[in-house]
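In structure tokens below, several structures.
Please treat every number below as a calculation from the coordinates, not as lab data. Just so we're clear, the structure is a prediction, and the values are computed from it rather than from any experiment. Cβ atoms are built from the backbone, for glycine too; each structure is taken alone.
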Structure I
Amino acid sequence: KLCQKLNKQFSFPIWSGIGFSDHGKLENSDLFVVNRLKFLGFDLHTNKYGRIIKDERQDYLLKDNIINHEQFCFTIQRKVNTCDKNDYQIDRGTTNIIIFSLKNKQNMNNELHVDFLNYFVVLLQLLRSTIPISEISPSTRSMEITVNYIEIPASQTTYWCKVIQLPYLDKKHHIIKYEAVISATSQGIVHHMELFHCISSPGNDVKRFNGPCNSESKPMGLTMCRKVIAAWAMGAPAFTYPEQVGNPIGGENFSTYAILEIHFNNQDEKKGIIDNSGLRLFYTDKLRQYDAGIIELGLEYTEKNFIPPKQKGFALSGYCSEKCSRQALPANGIYVFGSQLHTHLTGIQVETRHFRKHRELKPLNRDKHYQPHYQEVRLLPKIVNVLPGDTLVTTCIYKTTNRTEVTFG
């Protein structure tokens, strides 16, 4: 169902609609247009030149269209996969939804082109998981872990590290939700953030640091701070754990030290931006049935990895091999309920594949329409058991057709 607010100061277009495309482009897109004055709609598509064409098969069903003095709403129905080459196949990845209207004086009797459309794009995952999530109770506590009034360097890429000390909790708690806290001045510049726990004896002190992660002044010995407590990337809303699961924190043998790492993507190399971004954790002493953890699978940010320019689809893969999983996983394996796919700006597709005894199982996660600005943690359609001896492969596809130099990192 789509609703559009009416503005009395402007004439509202007669024809408006909704559409889908691979990466938000109007060319080669699937559209449905509705007449707000009549109970009338058409299934359309566009070709690679942007010409708008009426489909031979009309696979959209207009259920209703309602207009009043405040808004115009219409409801449509269609199959996830219509088996029509001109229709977009909806999947569990990112869906680029086009909201559009025909410019004034344009109508369906004209030969139409995408230049005649006013539009914007919304990114959503339409097919969501049904794994149950419980409400956050009023007794749930929260903590904020942020940097404090740091000046973002005037360079395109900066990884900032801050050693912090978490509040002392005398008994085990569960993190059941986390979300980003981003300064208004840093919107669009904070690309992703991670909170790493330092695996150390509770009495051991960890040297303080607050600066670029690659700084020569960064103290030695921080490699023990690599266990991920929380991870956020651009476009992600708050993440809430399933109702039976929580990420453990606190207790007598729990070190209170952690590192907050923030990736600043300052493409315009702006100067003087003061930042106070970080993460907000929601935690409870009402323990859930299962402890959660976070595994990172892929490639490190290093110049040993690079993508040549002018590539339409360049693949890089990271592996958790059979030998690795045998050594790292418990006898009964782990149960994967969620996944966050992550690339930087040139990523266009990502997937994590799952193998057992030389046989490929269903992928853990796949996004054929991936957008670097919409990187949410997604619950899987069902919980997947990954066993010792299984192999996991995360492959990222990159597009660099508009770049003239090698992309490193």
Structure II
Amino acid sequence: MININTDHLKQINPFEFTQSLSTAVRKFKDVHSNLPMFRLQENLKKVLAYGHLAEKTKERFTDIVLLGTGGSSLGAQVLCKLSRLEDDIRIHFFDNIDPLTFKHFWEKSRLETTLFLVISKSGTTPETLTQAIIAIARVESVVGKNRISDHFIVVTEPKSSPLKKLADRYGFMCIDHDQGIGGRFSALSLVGLLPAMLMSVPVDRVISGAQTLYTEFLLNPETHPITESVGLMHQTAQTLNLTQTVFMTYVDQLEPLGRWFRQLWAESLGKNGKGTTPINATGTVDQHSQLQLYLDGPKDKLFTLITHPLNWVGDQVSTEISHAIGFEDMSGRTMGDLMQAEQSATIQVLKNNTRPTRIIEITEVSPEVVGALMMQLILETLLTADVMSVNCFDQPAVEQGKILARKYLEKSIG
């Protein structure tokens, strides 16, 4: 299902099971393995209890709008790419507060058949609260006060907060956000699974893939490829003074995975002057925008490429036309053949230029594979944080920005 290929990293820097890696594995077994985010079957059971909402959504709504930012949205964006309902129900993710984007949406939307899913763990996220209050006013103007509660579902912690008060004021369904799961680690909990289920994604299969990988890891974490991969990436970054990590996917369906990983890695590890800056990229698009820098710019990056075998996938290029226009290389070939060739070429040229490269090979893009990939990246992030001796669950610098934003807002009002 997933194969982690670290051969190139081993050529650069042979693997050592260091004391810091040993300590990280021991801490995971003693502490992290008991975290609510890893109670996968329990998390699945919680979301399946709301299975009736999926049927109701298909019957009543043409659009779903998810209001939330960061971890409240990115995991769901990954999972909803597995949906096959695009023609029946559209899902819109508003994780920014650009008023022009909202203006355009209000002009084009059918609010009488739109369901709003409002997600904020703390219930105090100013962007999400602003979005929700404005959306309520818009929907109420269309459907009336008596029917507005049918159009909103709130997910937040079971405690007093502005969002909880807003839900109570209008009688919205309010679903508990697990207090023990942080936003960026919540993709495989109700936060990511509920929107996916509403879009008819088989969330049981997502959890099955994640559970299989997690169980395999727990059986012998000391020798698991994930642990070796973490050790090699950290050693290579330290030895070569690497400051950036490029995460490049070659399948459009996995593009949101790069953005989800970017937050997971950056917000978990970027502390106390430590961490590497994650860069998400999509092949072959970014071969035409970033590869020049990757190959001929500073040697400060480690590369992870997610590849997928695509030979003979897709339509064939006409032999007659390709010969007529001097494009013989693709004569009788498929689009997948070209993608496969470009994947292989990019990997080889990175290695030829001594750019540290790790390859994650997947057999297919399925709910099981995506669930396993997300679990792998969560495990790698947790282990790396402990190797680096940073707390992967807080984000003190982000809080500074929030406090300052409130002060600017107070000044502008004054």
(request) Work out volume of the Cα convex hull per residue in Å³ for each of structures I, II, then name the structure with the largest result. (result) I
(message) Matching task: 4.0 is the computed value of distance in nm of label points 7 Å out along Cα→Cβ at positions 75 and 139. Pick the structure from I, II.
(response) I
(message) Starting from the value 24: which structure in I, II was relative contact order in percent (Cα under 8 Å, 6 or more apart) calculated from?
(response) II
(request) Name the one structure among I, II that helix-only ellipticity at 222 nm (-39500 (n - 2.57) for each DSSP H run of 4 or more, over all residues; to 500) of -15500 was derived from. (result) II
(request) Kindly point out which one of I, II the value 11.8 was derived from, the read-out being Kirkwood radius over Cα pairs in Å, for residues 3-42 alone. (result) I
(request) Rank structures I, II by mean count of other Cβ atoms within 10 Å over residues 267-274 and report only the one at the top, that is, the highest. (result) II
